[in-house]
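Nothing in this text is a laboratory measurement; each read-out follows from the coordinates by a stated rule. Computed from a prediction, not measured in an experiment: that's the story for all the values here. Cβ atoms are built from the backbone, for glycine too; each structure is taken alone.
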Structure 1
Amino acid sequence: MIQHLLGFPIETVLVFIILALTAIVIDLFAHHNDKPISLNNAIVWSLFWIAIALAFSLYLYLHHGSSIASLFITGYVLEKALSVDNLFVIMAIFSWFGIPDNYRHRLLYWGVIGAIIFRAIFVIIGSSLLSLGPWMELLFSAIVAFTGIMMLKNQGKNHEIKDYSEHFAYRIAKRILPSYPKIVGHHFLLTQKQLNAELAKSGDAEFVSKFSKNILYTTPLFLCIVVIELSDVMFAFDSVPAIIAVSQEPFIVYSAMIFAILGLRTMYFVLEAMQQYLVHLSKAVTYLLFFIAFKLAFNAGNHLFGYNINISPTNSLYIVLGILTLGIIASFIWPEKNK
């Protein structure tokens, strides 16, 4: 078999690409209209994306063995879990910008595209750094543990930032292009002609004098997606080291992250509806980070001191699933503790 530069046969890489692209096309065709996503619709499509990920894990199991399949599933579940906190931040961003429900899926789609690109960059950098030796594993362990500590300190605090106009990405975007303060359909950018038509239609004479002749103007949708993209980049600093702790195979890490991210658009609407019930899930994610930090430090100790004791991929998967399950169960047993 011809080996791909990522360490897997080219056939496996092609299966990943074809499966992901086919699922994306199906999803986009089903959601090409700007309609609000109902909870039932979100649940069905969340299950669809989970099924796609499981289908790929089955392929890995049949062609590369149970160990590789376990690494993939563990990375997938871990990325899903770590995305919970990020989705809460996105909810706050949507709320501040006043984004209507029917446009949120479109914005999440573009957010996913950015995440796919940035994850590839971070996975390549992270995998390259870990190849330098066990001391890098200790550094990654410290980063993941620090993230867990910060999440623990922020437990119970509101994710909402009071004024996103002070956000770095928001200010940069407004300096590059002038902005029109109202949402105009699903447009991210407006031409001068479109802006003139909108001003004439809305009768906002007060805005006419504020806009000089420019080629393009941003809308709140554009500014919102810029803030989301930068927030996701910051999130990747935490999540990528955690996923790499599960497997240092770049292809397994990246494919697990991508399938998890692709399902986040519909998972957002499920989480939005269920957040008042899953009150302890964020705590479970925090403890999950401490486990990952321990696993990284333990692996480094194996290399440095020759312990020769390993946490197998299957056991890692059981621990990850167990922690998340306990968080969900605790949310239903003690719902009042987060009120």
Structure 2
Amino acid sequence: MSDPVLSIRNLNVGYGESVHAVRDVSLELERGHVLGVAGESGCGKSTLAYALNRLLQPPGKIISGSVTFHPKDGAPVDVLALEGENLRTFRWRRIAMVFQSAMNTLNPVLTIRRQLGDVLSTHQPSMSRRQREERSRELLHLVGIDARRIGSYPHELSGGMRQRVLIAMALALNPDVVVLDEPTTALDVVVQRDILTEIDRLREAFGFAVIFITHDLSLLLEISDHLAIMYGGRVVEYARARDILNEPRHPYTIGLLNSFPSLRGQRQALHGIPGSPPDLSRTSPGCSFAPRCPYAFAACHEAWPQLALVQEAQVACLQYDPAHNGGEPDKHLLERRFEAKVSP
């Protein structure tokens, strides 16, 4: 990528000694772009988001790897080395986060005025009360909420409005990166559309980059520039969104694409993915998707596939590894690949 704002290299995150939730994840986010991260529940998506923001709570900890922030001017910042006041200053000003559940994130006994004001007074203590009030009203207006609702409590707002308040909080200090951890969960489809439109409008206006985390691959295909598909704590496919739409390569990606219907074209049967996601507290020598994969062969249960370049995509699958399969994937895998094409 030509202008990265955030680089993640070989990141490993665990909970205690037994659960390895994120394994050797390497991603790069380009300035002003949207990186989508998709996968089933329990694949490590939210753990990755919390690790990037240094918000992991014990027993969660970053085991190894690096996260580097690249400012527009100045030297790169080692995010994992930040401590104390330096971390406090960096967080929210450079990387902000919109959490999964607005009702659980917002304080139910404080008004929206108080909660927006707390963000501003904590990170910009020189602001006067009047300036905080003006900025809070401005932020509500930016996300499409009538500024007169500033005195409301969270329970007096709809789910979509609460989510917009969280987005306003994330944008309070004009960050370079906004991490969205399933921001449309539990919202109806009409409100989801409004939230996504709002996020895209704000990104275009202010130029921040987005890491958008969700289990909804159809949604990510529409809004993302690049996509990372996670399974068992690892990235198994990483490519431009349009390439994953038109030429998905990993069997898991194909399974995800086949699990929701196309809005156009002929009817076709939907194919779910049998079985359950792996237990991250257990390690196996082979590919973690092998027990659920219809294209697995003997080597898949013995060797873990590394991300390797397949044309313009990075794919972790032995079907494309010349050392194990001659570099020629199963013809049935290719047939299913084209069946999986959908309209975003």
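Structure summary
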{"read-out": "Label whose coordinates, when mean count of other Cβ atoms within 10 Å over residues 125-132 is calculated, return 14.8 (choices 1, 2)", "value": "1"}
{"read-out": "Label whose coordinates, when helix-only ellipticity at 222 nm (-39500 (n - 2.57) for each DSSP H run of 4 or more, over all residues; to 500) is calculated, return -25000 (choices 1, 2)", "value": "1"}
{"read-out": "At a computed 19 (relative contact order in percent (Cα under 8 Å, 6 or more apart)), which of 1, 2", "value": "2"}
{"read-out": "Read-out Cα extents along the principal axes in Å, computed value 74, 52, 40, structure in 1, 2", "value": "1"}
{"read-out": "Mean count of other Cβ atoms within 10 Å over residues 69-76 derived as 25.4 - corresponding label from 1, 2", "value": "1"}
